[in-house]
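Undergrad: Each structure below appears as structure tokens.
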Structure P
Amino acid sequence: MTPPYLLFDVGGTDIKSALSDEAGNLRGIRRVPTRRGTPNPAESLIEQLHGLGTEILAETPTVRPEAVGLLVCGIVDEAAGSGVFSSNLGWRDAPLRDMAAKAFSLPVGFGHDVSTAGAAELRFGVGADLGSKTRNAVMFVIGTGIAAALFVDGRPVSAGGYAGELGHAAVPGGFACPCGAHGCLETIGSAGAIARRYSEASGTPVRGAREVLEAMHAGDTVAAKIWDEAIEALSFSIAQLCASIAPEAIIIGGGLAQAGEALLEPLRRSVRRRLSYHREPVIVPAQLGEDAGLRGAFLKAAEAAGKSS
């Protein structure tokens, strides 16, 4: 089947791109660093996406996509097609959907990377195991930063793009954040923070949280302390969710989820200690992995093309 959709998932660290067919099967997946530090970040992003799209389509010259699916990080107003704010990439009130539509001369389905990836997980991934009775869920994507997608009574909670920014909710022990606040969860609980804090505390530079986990398993007490502090911060936020929207499931995605049970089991124990009469959610890893965002972008592209996905 001819791939009709061109898909982009823009994160704070990298951009994933692919083509898909009408069933959501992905083809030609590639990943490149997100261009950062430019004077006009929104314009720079669209320029980079257009270049990526041109490269992808040059490899399949007979393909003419019917629509583009574009997901971006930060605060996103999906209805307006606007990137309201990204602390990592720097844009404010950028009309990204219209800019992309002009660049590609195609309809663009636009959405928030985490909330749309969460919708894809519930439809194509872990939702199949959780079952249709799971109508209240939260997806945490823990990578460079932390964001979350909230689903209540089976519906996503957007609030104009401001819902789910749990990475920028204060937790005990948090630090100064690039967003301008102090104590944000992602300053202590994100994969980026774990690596940065370990490098500073130990004097040994590491490239990512995986190396901190390896150091902890080798008996490094500094690594163990920083890992435990991250888990406590994450469990604090999850316990707050249990007291507010009472999720039946917490889905953990992003780079830190690759730690598997080294993250999930102590996180479950820490959450359990914080709860009393509250409903305890199951805490499970996402199943779609790095493809979750692209599968979500497929859903948005299909909407933009006016087709049922």
Structure Q
Amino acid sequence: MTDPATGVRPPAVARRLPGRAKRRTDVLREYEKFNADRRKGLPPVLWPFLAPDPDRYYRWRVQLACACIIERVTPDDQTPPSERRWRGGDGEPLPVGQLYCWHDGSGDVPYRTIVGWRDRREIAFPADPVEAPEWAEAEVWAVIRHDDPHTSAFWRVTLDCGHVEEVQAPTLDWKPDDGPRLADTTRVREMTEEYERLWASDPTLQPPEREREHTRRTLAAGWPRPRPERLCHTCPHARRIVAYQGVGWLVPRDSKPQPEYQAQPSRVALERQLRRAEAEAEQLRVQLAQHYEREDA
């Protein structure tokens, strides 16, 4: 909860959390399996950086603002989880001190203002089918459908909440420095009147208040493309860390991790090892016999 006087949220606190931590052996087994799969596509020289051994990690229990208690591991025991950046459900880093925790009924997806433009990608689309999909009226589909294959550009953007989303550019060659493209002022005025008249005439056609206010803001801005706002699908599930508890090292510092299964050598390897041992034993017998002969002499 935000302090009403300062507008600042209190920092997470270190304290004992209710419940118990998972068994260390279970967590270690899960990590080793995950790490083995991860290492399959990596050269060994990169393992210390991208798939390190489990003895590097420290365990924490973390309580979120939604009251959930989950476990996380960090590369050391000095920086608490509330002062780190974790990745969200889409793989993008969240703001410091947030973790992704999905719940049914977490609330509406809010509109957030775009504050930064990142990188772009292009996607090629085939021609749209002639028949309208279920979500579109036939007359509307006839206007908006693409008769031919086309390519569109999409930009990753940072929102004022700190989360990352993606927006479509108005044209393939559009750049953020170009600024948004505005509609004709006369047409914007007509659209404003049409929307307000439609909402007033038939309450059943009225979208949620959030959508109406977004449309009004967009019209007031001149119906820009791309829009200055974007729905943030991460916000409803990004939870603030409110408390944490240190659990201990994933591998105790006075021991080394042992593999769960010891690989057995093959029959050929065992036979080769036996022949080598027998040859070494015969050599020792010869040397010992020579030693006895010198003593007798």
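Undergrad: Here mean count of other Cβ atoms within 10 Å over residues 40-47 has been calculated and equals 18.5, so which of P, Q was it run on? Walk me through the numbers before you get to the answer.
TA: Working: P: 18.5; Q: 9.5.
So the calculation was done on P.
Undergrad: Now for a different question. Comparing mean count of other Cβ atoms within 10 Å over residues 104-111 across P, Q, which is largest? Intermediate results must be reported in sequence, preceding the final value.
TA: Details: P: 21.1; Q: 11.5.
Between P, Q, the highest calculated value is found for P.
Undergrad: Can you spot which of P, Q the value 0.05 was calculated from, given it is FRET efficiency 1/(1 + (r/R0)^6) of positions 168 and 272 (r between Cβ atoms, R0 = 41 Å, to 0.05)?
TA: Numbers: P: 0.95; Q: 0.05.
Of the structures listed, the value fits Q.
Undergrad: Here is a further query. Given a value of 1.00 for FRET efficiency 1/(1 + (r/R0)^6) of positions 64 and 240 (r between Cβ atoms, R0 = 30 Å, to 0.05), calculated from one of P, Q, which structure does it belong to?
TA: On the way: P: 0.05; Q: 1.00.
So the calculation was done on Q.
Undergrad: Given a value of 27 for relative contact order in percent (Cα under 8 Å, 6 or more apart), calculated from one of P, Q, which structure does it belong to?
TA: Working: P: 20; Q: 27.
Comparing all candidates, it corresponds to Q.
Undergrad: Now a separate question. Determine which structure produced the value -12000 for helix-only ellipticity at 222 nm (-39500 (n - 2.57) for each DSSP H run of 4 or more, over all residues; to 500), calculated from the coordinates; the candidates are P, Q. Before the final figure, lay out each step's value.
TA: On the way: P: -12000; Q: -9500.
This figure was derived from P.
Undergrad: Sticking with this one: The value 1.67 for Cα Rg over 2.2 N^0.38 Å was derived from one model only; which of P, Q is it?
TA: Q
Undergrad: Out of P, Q, choose the structure whose coordinates give Cα extents along the principal axes in Å, for residues 48-159 alone equal to 44, 34, 26 when calculated.
TA: Values: P: 44, 34, 26; Q: 61, 35, 27.
Answer for the origin of the read-out: P.
No value in this document is a laboratory result; all are computed from the given coordinates. This is a predicted model, so every value here is computed, not measured. Cβ atoms are built from the backbone, for glycine too; each structure is taken alone.
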